[in-house]
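Some structures are shown below for you to check.
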Structure P
Amino acid sequence: MNELILPIDKPVGWTSFDVVAKLRGGLKWKKVGHAGTLDPAATGLLIILCGDATTRADEFMELGKTYRAVAKLGVVTDSDDLDGEVIAEHDVQWNERLIESELRSFVGEIAQRPPAVSAIRIGGKRSYKLARAGRAVELPERPVHVHSLDIVEMNKPFVTFEMRCSKGTYVRSIARDLGERLGCGGTLAALRRTAVGPIEVRDAWTLSAALAIPEFRGNRS
């Protein structure tokens, strides 16, 4: 076998590189990569590419993504998620009709400002490295497309929603911008990627299960 495309359900606390390293060593492939980073705090579908399949990374990264997310209103953090430092807290005037209206306003093509703590390069350096070094980072807005956004549950101060979007869309930015529009601030409390194009997380392998399948082992290619 010269290639393997392996959908993995990434556990919380693991970086995407952690998953790649674990599978590279456990399955004995020389070339292993992934097709789209997930933050350590996020869970869900991570497409792992082994052997000759690593040349197809761009093909998978172009596909749309689907997420289930939880936004926490009334809290502002420097990373736009709960992994960051809290820089402000505000009272939340809870109005479910207004929350739903503001969330739905993100559907379509929008101009989105990525989080300062992200992997985007500024002058050759990752923006998260600059932000963590104390540098002021203000990334320019860029166009992204939100195909659909549906509320699953609202339980003050949390809003759970499902979103299908184009590549390059930051769900952290959606949570932040929702809070800004409501005047109380917001941040991302939880994130799970449920699909990449037609590939769904329900068809993914856990790390332990994938490592136990002899047919997934490579030939060090």
Structure Q
Amino acid sequence: MTTKYNIKNDELIDILITRLIIKNKNITSLDKIIFTKLENIKLQHINKKLNKIFPNGIEKFQKSITINYEPLQTLLIKQNFQEADKLTQQYLCQLANLQNKSTRKWLYFTDIFLLPADDLFIIDLLWQIYSNEQFGFFIQRKIWKKNNKNWDIFLNKIGWTNKGIMKRYPNDFIWTINAPKGHLPLFNQLRGTQVLSYLFEHHVWKEYDNN
């Protein structure tokens, strides 16, 4: 499977993502012009991206993020998915304040409540946009729900298990765009599915569900 882009239009979307999300700049007249130009193109994949990034339009767009996600954006644009996955896990631990409280590098289910909705939204958005909706937590959640929240079926569908046995990190996982849908980002399942279950129930996904 190959990822196809309309370069000029995607570059304009990158400008909006970088300015308004990564650098958290105030919306300018130029941003509005770019948004209107893209909106009027009437290409399905462009309109789909705009609706995902700006579900309520550019005028009402407002996100308050605590981390600079430009390094993640750069890795995803280059399709360096393994390093992007590592960085994503670091971000999640940072957002849960683990770096200040302990030396562990994984989340407990109680940590999920500490993840700010806007930051989680942006991390997932970057994964979805730069993988053409192949990867991302929300993509995983959709697969999970589609299979009646059956964890065995879900883990097999996204390629994390083989005949019910968890694959070994990192060599057994696929770090290219040709991986199964929802394969990335990874989440530590050695301690069970409770943490991922809480992540899938995070209130941030209601913003997707309602649009």
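Computed from the coordinates by the stated procedures, all read-outs in this text should not be read as laboratory data. The model shown is predicted, which means the values in this text are computed figures rather than measured ones. Cβ atoms are built from the backbone, for glycine too; each structure is taken alone.
Source structure of the calculated read-out (helix-only ellipticity at 222 nm (-39500 (n - 2.57) for each DSSP H run of 4 or more, over all residues; to 500), -13500) within P, Q: Q. In terms of relative contact order in percent (Cα under 8 Å, 6 or more apart), the structure with the greatest value among P, Q is P.
Looking across P, Q, the calculation of mean count of other Cβ atoms within 10 Å over residues 72-79 that yields 20.9 traces back to P.
When distance in nm of label points 7 Å out along Cα→Cβ at positions 40 and 96 is worked out for each of P, Q, structure Q gives the greatest result.
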